[in-house]
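Scrolling down, you'll hit the structures one after another.
Quick note: the coordinates plus some simple rules give every number you see, no bench work behind them. Note that the structure is predicted; figures quoted are calculated from it, not measured. Cβ atoms are built from the backbone, for glycine too; each structure is taken alone.
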Structure P
Amino acid sequence: MATRIGLTLAAAAFALACLAACSPLTALNALSPANGVHASTGLAFGANPRLKLDIYRPATVTAASPVVVFFYGGNWTSGQRESYAFVGRALAARGFVVVIPDYRLYPEVSYPDFLDDAAQAVAWTAKHIAGYGGDPNQLFVMGHSAGAYNAAMIALDGRWLAKQGMTPAALRGWIGMAGPYDFLPVENPTARPVFHFPDTPAESQPVNHLDGPRVPALLIAASSDRLVNPARNTGGLAKRLRARGVSVEEIYYDGVNHATLVASLATPLRKLAPTLDAVDKFVRKHTTLIQVQAM
């Protein structure tokens, strides 16, 4: 047991050293095994050159798999799908088909244009994912930070999917990690122009969209998150959703912060928090997935 713990600590120390030496996301991708996972990259889902997505799927499946569309964070001003290959690989290794789309960023666009992009990616997935081994009837949206906001708005505010001929009722569930769901007035100086501060519309807030279909939610946050207040955002939204009869699972982890919460999905940092297990359990709970061996 002591040897096993020592190896775990050594692996974590090595991973953290790599994170410090180069781009953190690049390091996580380099240290995340791709064996057993097939990737299809650079698939266009819209006319804009940025609207492309990557798909990660298990190398072998015996039935159509649940599908998770993952939106990355970056304050709606930065980010690219290739940087989150570790997320796609982690979830695909658990038997899911994972879609990671890009979306337009500020200053090219501002609220609410990126939500149209997110809805377009979900609609493309629903239409085409069967060709990649996914079950469009077992569809989830997921995101971290700004991406969790995107996922929340897709699941809670029916306007965006309605433009694509869909409804949030088509979702089996949604997963938010360290998401900003209630942030008026906008305090983050980077996010202010994205949301037209000081004229940010109240309708931009996920907490103000609670009357739609009751889509089950898994809300995960870092207890010590200093960028997005977990009590106000994760806790506040969870409380309001439950009051409306929505099934909500609410988890807080002590061993991570705002950034390392999503990093804990990667192979070398999973000892920081059981985030991947929580996502895996939630998806399986809300699907008819044939059980596969966890990796």
Structure Q
Amino acid sequence: MQSMTGSGAEVDGIQGELESARRRIAELEREIADVAAKEARLRGLVSASPIVIYTCKPSGDYGVTYMSENVCRFFGYTAEDFTSDSSFWAERVHPDDMDRVFRSLEKLSEHDYTKHEYRFKHKDGRWRWVHDDVALSRDASGNAIECVGFWQDVDERRSAEELIRRQSESLREMSTPLVPISEHVVAMPLIGLMDSHRAQQVLSTLLDGIGRTGARVAIIDITGVALVDTYVASALIRSAKAAQLMGARVVITGIRPEVAQMLVSLQVDLAGIVTSGTLQAGIAVAQSMARAGAAEGARPA
């Protein structure tokens, strides 16, 4: 009886262990299913995200070791394209941006973070701008392990910025025109505010126009300049002096009473520069000066 009892207890023990193993297997299966569901959700979130996540080597060619699958949506390549070829990423950075990007990456060890924007070649051959945030990951001993990066396609934003820049440049050019008045007289009516860029543009446009037309007299009309301060006055005088070096006389028109007082108080040197209250009067003076210059040039030596 003791033998049979012992044998039964042993069987019961085995059955108990089997049941416990079944429960543990069921728990593990639920945990695996839960992890798989979370991974699927994470992949779905990353896939829908406008951010491409990657890891890469912390030095050398910075070859990609992981790339999120949503990279295909933005650049046409698969994640495996990047991870299977260590030089794949570097070979598709725009040649004009390459040195700047690698110099930025080489400074990672200083602050463990850098960011830059550069052009990356889409699979269809187009160049697209990307914003790249890169963080350096280190182990407990402080050794660099890998770089973790976040890519964002910013091509539309860069295109919009370029469009705005071109439009602003066009507006500046429109507000700094050089108008031919006669064969030897040109006029530049200025409108709006003057800053350092605008002042340089005035000077360049004026000198280019004088050189191109051979003008003897250049009129700079400041009637439409909203504010004439020390900086503006200095810029006008520099432009006038530069024009004189090219053999042209300068007439500044549109000088309001308060501007005249300011020029006097600043003791601005107007030697060789003719001034006039209105553009109409300045044109008459400029044409007279041009005729006088032509007659003088025609006299026999």
Structure R
Amino acid sequence: MPDATPELPAVVLDAISPTETRLVLNRRGSTVWDVESRRGRYAVKIGWPIEAAPGWEAQPWTALAPAREGAILYRLNGDFVAYGEWDQGTWNIQPWREGPDLYRAWEPCRAEGSSLEPHRSVALGCVEALAELHAEGWVHGDVQPAHFIIGPERTHLIDLALARGGRVPEAYDFPFRGCLVHYEAPEISRSVLATGEAEPTPAADVYALGASLLISATGWRAVEYPDDAPRAEQRQAVAEHRFRGVDVRGELGGIVREMLRPAPEDRPTIYEVGKALS
């Protein structure tokens, strides 16, 4: 996509007839929009391929991610979802989810000198959202704080482009090559380092949720490595489970530590986590 101010493709404008649009996210390979229309409020995602650049490999999968997510959402729920192609990639339209994400919701807990403990109800809402996905036979593959939206009535788990569990149109599918390393389970990092790909699992999702709860409550990553370390070096630290030794304050600390166990078979299931928090 050109470096100029991004615009919604004509095919999306025709599909949704927006009355108001707001650019929410503009990053390499994708944009996310908050769109009002006569039919309601929607999140619109646009994707295009990332070209190779110094220090970056080409990433053609970013062009397919919106349509892949749209196909998964269509299978999972009855909310209005549309997806399709434009001249540089794919797009999807999905319901807008209002509320802070997990990291923002626990910001007061991270304030200097704060003695606030993270609310168990917020953690439980995240657990319930992930448990619902697992109950449908899917794993998320990209669990991170930004993907939990703490709504007024329930918590929503968003960004399902990397999810696995059911059939996805072949034209929009692509291999799983890991996610944001801060939240990768050790077995995922080891597989990506060894083969370039991995298979996301419920246990890896549990680890990622534990890492998400930890960083949201404390501001610290679960695994220690330099902020500017190359991606392979970060993954090696995760693979070796160089645990930082930071715990969540209060009653959540014990269960989060269990979720972050290095061996997947030693972690609780998402249902066991929910039972412990209930």
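With volume of the Cα convex hull per residue in Å³, for residues 93-228 alone computed per structure, which member of P, Q, R shows the largest figure?
Q
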Q) If relative contact order in percent (Cα under 8 Å, 6 or more apart) is computed to be 10, which of P, Q, R is the source? A) Q
Q. For which of the structures P, Q, R does the calculation of Cα extents along the principal axes in Å return 147, 39, 36?
A. Q
Q | Per distance in nm of label points 7 Å out along Cα→Cβ at positions 77 and 101, the highest-valued of structures P, Q, R | A | P
